[in-house]
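Scrolling down, you'll hit the structures one after another.
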Structure I
């Protein structure tokens with residue numbers, strides 16, 4: 001990394017998080033002549049693409065990896081891996097003391113929303129599992145790395161959820177339990193092929209029915225109705241006919257997904273308590289709900305459901321950062337379009353850190369017909385397998401573009417840091433890069449930290 005000449009004075013912006021949103025902001029600002037420093041908490045800048053998007057999305061993952069890498073390799077963009085604000089560098093130090101012209105939060109939503117049962121977190125690892133570490137474990141299962149947590153893929157699991165992420169969890173369980181049962185018969189099934197073609201087709205190749213496997217399958221329990229699942233988007237201002245059409249499409253998508261993967265769905269069921277035996281979770285007590293005026297209302301009816309484990313998949317929220325005020329589960333933004341915060345006039349935010357949604361497509365909006373077709377492809381239900389899902393990422397950059405434009409507009413007419421301040425920032429960046437072993441060239445670094453597959 002080169003230190004600027006003493007006479008050089010340019011705006012310099014810190015971007016916190018190097019995945020889809022962060023990389024887009026960095027690229028847009030660099031294209032406007034702004035110098036950008038991207039701080040990434042992991043070794044690789046791929047965020048939810050790598051750790052949250054199930055690994056059967058091979059094409060989309062590879063496309064996004066290349067897109068992010070290309071944007072972060074642009075002239076004027078400095079990458080700082082293995083650096084988490086609040087852990088390695090205090091947030092307020094970067095936001096207030098280093099001298100950045102602006103700071104953009106693009107660090108996503110990595111914390112699981114707590115299961116709404118008092119005292120439930122005491123049973124994490126004792127029959128209660130959260131979605132984020134579960135999917136991270138699955139995504140890196142074939143790599144030669146020591147997992148932070150390990151999990152079993154158990155039959156007859158209870159999934160509390162209802163969104164795309166809970167469908168991902170259900171598919172992981174069905175794919176892996178099916179593969180295990182086929183392995184008992186001496187049949188080796190490739191996970192990606194099983195997901196793309198669907199369990200019924202692979203079983204048919206071996207003259208088997210799902211009932212032959214002796215699996216009960218997992219079940220998603222959702223507090224709303226099937227047609228309320230946040231799958232196909234209801235366009236803003238939609239009339240009753242359009243809204244009804246979308247709700248029908250949601251039910252159709254879910255029905256096709258269940259037919260392809262054999263998981264089950266139980267609607268109008270809200271978690272009300274855990275069933276505990278010998279210090280472990282063995283099931284959930286659910287309360288029946290009803291929907292009136294779009295609101296979820298609790299009834300007096302309860303029922304119990306036992307299962308091998310409980311996986312909570314009710315959403316992801318941003319991790320708290322010391323120095324940033326929280327409002328409930330989210331940061332206390334005063335402008336939700338570009339993520340402004342009181343007390344930080346030069347701070348902006350973008351992506352899932354604003355929306356509080358961790359799924360790779362959950363916060364993305366698009367023209368409805370393109371979105372719906374791409375979503376069907378994303379779920380693996382289209383004739384093209386997953387080829388059409390890339391259209392989802394085409395819309396993902398819209399919010400990041402708006403934020404980058406807002407940052408650039410805020411810098412117009414503003415005095416850039418002095419050459420001395422700019423040199424000081426870059427010296428600190430270089431020191432941090434050296435501390436984590438980063439040599440300054442992204443492609444070489446990515447090759448160096450590329451996960452190795454298990455032998």
Structure II
């Protein structure tokens with residue numbers, strides 16, 4: 001009898017639910033996975049420390065600085081990426097880097113990131129002062145203290161720290177094979193042989209560097225982070241000519257006319273983007289700083305933030321290798337020598353000439369690469385307040401103050417950075433335009449790595 005009662009109940013249930021189309025099972029749907037909202041505050045603290053070490057360490061150069069940001073940025077990302085359900089390790093996609101070890105157990109990602117950054121920065125800057133190394137240790141220890149206060153166990157902090165250091169050590173060992181290892185030891189090359197001819201560059205007598213030698217002439221032979229960037233062809237250059245009707249002459253004439261009629265605002269623009277490595281974290285450091293500004297104002301979580309720093313770091317690193325390959329392929333002269341010989345012997349450019357050839361522009365290439373990487377994370381439409389140099393003393397020699405810049409898009413800062421070198425008198429339009437084009441391609445190749453699952 002009990003079996004018949006159960007069967008009857010089941011039949012009635014089917015009949016009722018079949019007639020009432022509105023009846024649905026009382027079961028909650030499975031929610032979509034949500035990324036853990038871990039704050040990017042720790043990442044931003046380490047960006048500040050990175051820029052401080054870059055600025056205050058001896059033998060700073062834009063070439064070596066860009067390289068360090070590549071390794072520091074990818075270490076930051078790879079030290080935490082296994083805590084993300086969205087982002088994917090890119091280690092196996094980079095030139096010569098095998099997939100990295102996976103963590104065991106639950107880690108505290110803020111501690112992991114901090115430990116990895118402390119280790120990789122010391123690896124990249126062994127020549128930093130004892131005071132800077134103490135600052136690095138102090139920051140890491142203060143972050144660990146904060147994590148204890150937040151309730152993270154001593155055992156979890158210890159395991160997290162070990163993993164972060166392990167990632168940094170693996171990446172450091174990989175870095176040694178890129179031909180740029182310890183590049184701070186040999187910034188200038190006294191034995192480099194220049195091509196013969198008036199159209200070729202040679203170190204200026206009164207340039208940005210007091211050393212009349214070429215900076216890192218073989219940097220273009222270094223290994224790149226992204227394999228696709230290794231096959232980018234060297235861009236074509238205009239043929240040298242003293243004919244006033246030639247495109248080459250007209251470009252030099254334009255630089256002359258711009259520099260002899262600079263407005264105060266144009267001088268401010270040229271000064272702002274000077275990024276002299278003797279007194280600043282250099283051009284790639286400026287790009288890394290702008291990445292941090294975007295992370296902060298967009299309140300980006302830890303995992304997305306580290307993807308931005310990894311992309312920018314590798315983008316500027318590859319940009320400097322590519323543009324240096326081009327510079328020492330053509331050995332293109334700077335505008336000043338041409339202008340003095342062919343247009344006006346009394347001419348003097350606004351900004352001192354750096355110790356390497358002109359074509360293509362390193363500023364344009366690295367800024368475009370960084371901007372393209374950042375656009376992939378944030379989109380282009382972002383208002384940016386660039387206060388990288390705000391507060392610096394007035395440039396008395398040029399009678400110009402460092403005034404905060406503002407942009408309504410990410411690409412706008414790359415364009416202004418590139419154009420500033422024409423205003424400075426040290427680049428022609430072709431140097432800038434080909435640099436922007438190549439930098440954009442470099443950034444796109446960084447973006448096309450499989451960053452997400």
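Side notes on the structure shown:
- Read-out P(r) over Cα pairs in 10 Å bins from 0, in percent, computed value 4, 19, 28, 25, 15, 6, 1, 0, structure in I, II: I
- With respect to distance in nm of label points 7 Å out along Cα→Cβ at positions 294 and 326, the largest value across structures I, II is given by I.
- Of the structures I, II, the one that 17.0 was derived from, the read-out being mean count of other Cβ atoms within 10 Å over residues 70-77: I
- Answer label among I, II for the case where helix-only ellipticity at 222 nm (-39500 (n - 2.57) for each DSSP H run of 4 or more, over all residues; to 500), calculated from the coordinates, equals -17500: II
No lab work stands behind these numbers, since they all come straight from the coordinates. Here the structure is a predicted model, which is why all the values come from computation and not from measurement. Cβ atoms are built from the backbone, for glycine too; each structure is taken alone.
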